[in-house]
Structure I
Amino acid sequence: MSHITAPQLLQKKSLRQRICALTCYDATFAQLIDQHTAVDFVLVGDSLGMVIKGEPTTLNVDVNEIVYHTRAVSRSTKRVHVVADMPFLSYQINDEETLKNAGLLMKAGAHSVKLEGGVTIQNRVRRLVDVGIPVMGHIGLTPQSVHALGGFRVQGKTSVEKQRLLDDAFALQDAGAFAVVIECTPEDVAKEITEKLQIPTIGIGAGKYCDGQILVLYDFLDLNSEFRPKFVKQFFNGTAAIAGACQAYVDEVQQGTFPGPEHTYHF
């Protein structure tokens, strides 16, 4: 079995096959997703800053942290395509830094990298593609620009914002990106972008007309009861299930029923 490639993901658009993706940060979930689901790609996202590190934004994640988690995920997968996020200031400085950092992620086991932005990073994307590194774009709500955007809010609600998203999407396509994530935009705007692009769009909070969907793993498993954005459907009641299991463990330890004879070694 071989990993799904960037060209294969690109081809899914012309074949009208929907792409399904999840974020992933560790070996245990990576192996489970790889072996027991039909997920097409996993993203080692800088969202780990929030769901793993407990940060309020993604801005404090650095390349070494993405490298660490990419290694863990790539070691445990044989089928899914592994995308690694390029975190804040890993590609905004200059071409040399961009190439070096993208190279570190590829050496860690990524099959492609993801960058936030459009027109402003077009040349950086083209440079990566020119040296053989597949690139996924990311437009709309770009979390690394949360302060410039005025918070985590929907993008593309005005004619000016809509045109900017279209310009960004075409800039990424022209630079050679094989796909683009569209985050938190009105459904009709994402639909128009999807229809006009030749590369697949991956939606998160962008409606059903994108060529694929991605969710943060911990969000759709409902592992954070305090964070439930509108665009996330909870497919598993993780908070209640895991908390219940932990409390059952506590109860049995306190009652002296665990460990039982079947869990105990004898001389």
Structure II
Amino acid sequence: MKLQETADHITNWLKSYAENAGVKGFVVGVSGGIDSALTSTLCARTGLEVLTLEMPIHQHPDQASRGQEHQVWLASNFPNTRHTQVDLTPVYDNFVTAMQPGGADNELSLANSRARLRMSTLYYHGQANGLLVAGTGNKVEDFGVGFYTKYGDGGVDLSPIADLLKTEVFSLARHLGVVESILDAKPTDGLWGDDRTDEDQLGASYPELEWAMAQQEAGKSVSDFSGRKAEVMAVYLKFNAANKHKMLPIPVCEIPEEFS
């Protein structure tokens, strides 16, 4: 990948889209992870207004400190950016109190609720300030394993890095000077309040999942491989199938013409 050309292309795409939409710029949720760091940096490079929001909900201290470090770095390099923290912990705690205990997936439902509270917060600030919500999903998450929350971090106005693989996200972020603490951190969705990583949840690393995505596109299946490769292929296909409802358009029940 040609790093500088890619960075300039995404930056110009963002700026053109915002100008055509008649908005001032972008709002980005900053988590302390590589995807949000790259997205907010690319948005900042447009020269348009950029608001980053750190939105902790019982956040692991390491994630919070990385997000704050990135906000400081952005502020020192891009005068068109401003940054704030919206502590959603009390909002989330009140939400949990109001909910009836769920079934076996109660823990996952609550984790996804964190992402949906953050989405609502981003859209509040976006609408209030004339800004678009910039998504932070990458290609393997958005179109491979569906590793995001429907109507949570999947609820955005535009997706500047969704055609980049995770390894490409790291390469581009390093090229643009994103802080080392974020470059060195293991990817995590930050929805659990602990230190579990994406790999812990998925059962495979991002390079492995990218390999499996390429194999699927080539028409390969689990039976074409053995050992670890077969395991990774099975993991990828399991998530790809289970999360199709996120990656495909919402089904519409079409009414036959003869009913009109």
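Taken together, the values in this text are just the output of simple stated rules run on the coordinates, not laboratory data. Just so we're clear, the structure is a prediction, and the values are computed from it rather than from any experiment. Cβ atoms are built from the backbone, for glycine too; each structure is taken alone.
For which of the structures I, II does the calculation of distance in nm of label points 7 Å out along Cα→Cβ at positions 128 and 168 return 1.5?
It must be structure I, since only it matches.
Determine which structure produced the value 0.20 for FRET efficiency 1/(1 + (r/R0)^6) of positions 8 and 248 (r between Cβ atoms, R0 = 35 Å, to 0.05), calculated from the coordinates; the candidates are I, II.
This figure was derived from I.
Hey, distance in nm of label points 7 Å out along Cα→Cβ at positions 64 and 152 derived from one of I, II reads 2.0; which structure?
Only structure II yields this read-out.
Tell me which structure, out of I, II, gives 1.8 once distance in nm of label points 7 Å out along Cα→Cβ at positions 72 and 232 is calculated. Kindly include the intermediate steps, with their values, before the conclusion.
Working: I: 1.8; II: 3.7.
The correct label is I.
Assuming -16000 is helix-only ellipticity at 222 nm (-39500 (n - 2.57) for each DSSP H run of 4 or more, over all residues; to 500) as calculated from a single structure, say which of I, II it is.
II
Identify which of structures I, II gives the largest calculated value of relative contact order in percent (Cα under 8 Å, 6 or more apart). Let's see the in-between values first.
On the way: I: 16; II: 20.
Comparing I, II, the top value of relative contact order in percent (Cα under 8 Å, 6 or more apart) belongs to II.
A value of 53, 50, 47 was derived for Cα extents along the principal axes in Å; which structure in I, II was it taken from?
Only structure II yields this read-out.
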